[in-house]
Structure P
């Protein structure tokens, strides 16, 4: 596998850690999926209800969700070099797609977080609606990422003992 200079530094850093960061990928992913979905529900409720609590809850859950998306990205990068070589050719292709989409989603959710912070400060209804539409787009990407991750684990055995049997 060819690594960029950034990835080489990242993997050197991971080698110096006293624990295996890759083991936490499944845990981080579950929060990275659930929190943005719940935040979206609260965002929708904040638009359809005058109660201010929904917007605050949406913001908090979304910011925590973005934190877990970043953690899922980092732990996924840590797991990659061990998982990819053990997969079949089709599994490796799906792995590359999963990795690429994960990178784009991480950046998209971080940008959406900045936009959400900005829209919270200006308190304009139009900004809330734009954030809502962009959240829908980001969640569609997140659902595709969930699907590819599910296939990697359950069809190709990525991150399980099955990957070594195949």
Structure Q
């Protein structure tokens, strides 16, 4: 994929990236061998799809905010901030989930997107955040470590990392 025309930034979901969102998420589904059916709703009424993703919504039994990482009309990925943790999210999921779609991977976007997401976490009043990734997800591990992730004990098949947001070391 070519370099984006504008510096990428985190925004609330927006209709301006309709074509690249659909193309990028379809490419992801095809690369991962998953169904694209969830995109049918977006394809039919993108305005409503976007509207349903803006603001704070309860998912995973906690308040969540969804951001898209965009450059002009290019959709690069999604970042979700979970404002609280449940026992299940402590084991797998954590405060922040993110992905960059296939056409934009391996260009440093995930590292920059997570850094921008950590700023949003601070705005929400979080002092530290938990991120998790599968043991074999080396790319995600590098992104988390580049953003100050401190390894914690693994749980099940997830590696866990804490990132302090207040400039002080994490309490144990």
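Nothing in this text is a laboratory measurement; each read-out follows from the coordinates by a stated rule. Quantities reported herein were computed from a predicted structural model and do not represent experimental measurements. Cβ atoms are built from the backbone, for glycine too; each structure is taken alone.
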Q | Which entry (P, Q) yields the derived value 0.65 for FRET efficiency 1/(1 + (r/R0)^6) of positions 75 and 123 (r between Cβ atoms, R0 = 25 Å, to 0.05) | A | Q
(Q) Please compute distance in nm of label points 7 Å out along Cα→Cβ at positions 35 and 139 for structures P, Q and give me the label with the greatest value. (A) Q
**Q.** Among P, Q, structure where helix-only ellipticity at 222 nm (-39500 (n - 2.57) for each DSSP H run of 4 or more, over all residues; to 500) as derived comes to -28500
**A.** P
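Which structure, out of P, Q, was distance in nm of label points 7 Å out along Cα→Cβ at positions 11 and 43 derived from, given a value of 3.5? Present the calculation step by step, with values, prior to reporting the outcome.
Values: P: 3.5; Q: 2.4.
Clearly, the read-out refers to P.
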Q) P, Q: which one has mean projected area of the Cα convex hull in nm², for residues 51-98 alone, as calculated, at 3.5? A) Q
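Could you tell me which structure in P, Q was used to calculate FRET efficiency 1/(1 + (r/R0)^6) of positions 131 and 147 (r between Cβ atoms, R0 = 30 Å, to 0.05) as 0.75?
Among P, Q, the structure yielding 0.75 for FRET efficiency 1/(1 + (r/R0)^6) of positions 131 and 147 (r between Cβ atoms, R0 = 30 Å, to 0.05) is P.
Among the shown structures P, Q, from which was the value 19 of relative contact order in percent (Cα under 8 Å, 6 or more apart) calculated?
The structure behind it is Q.
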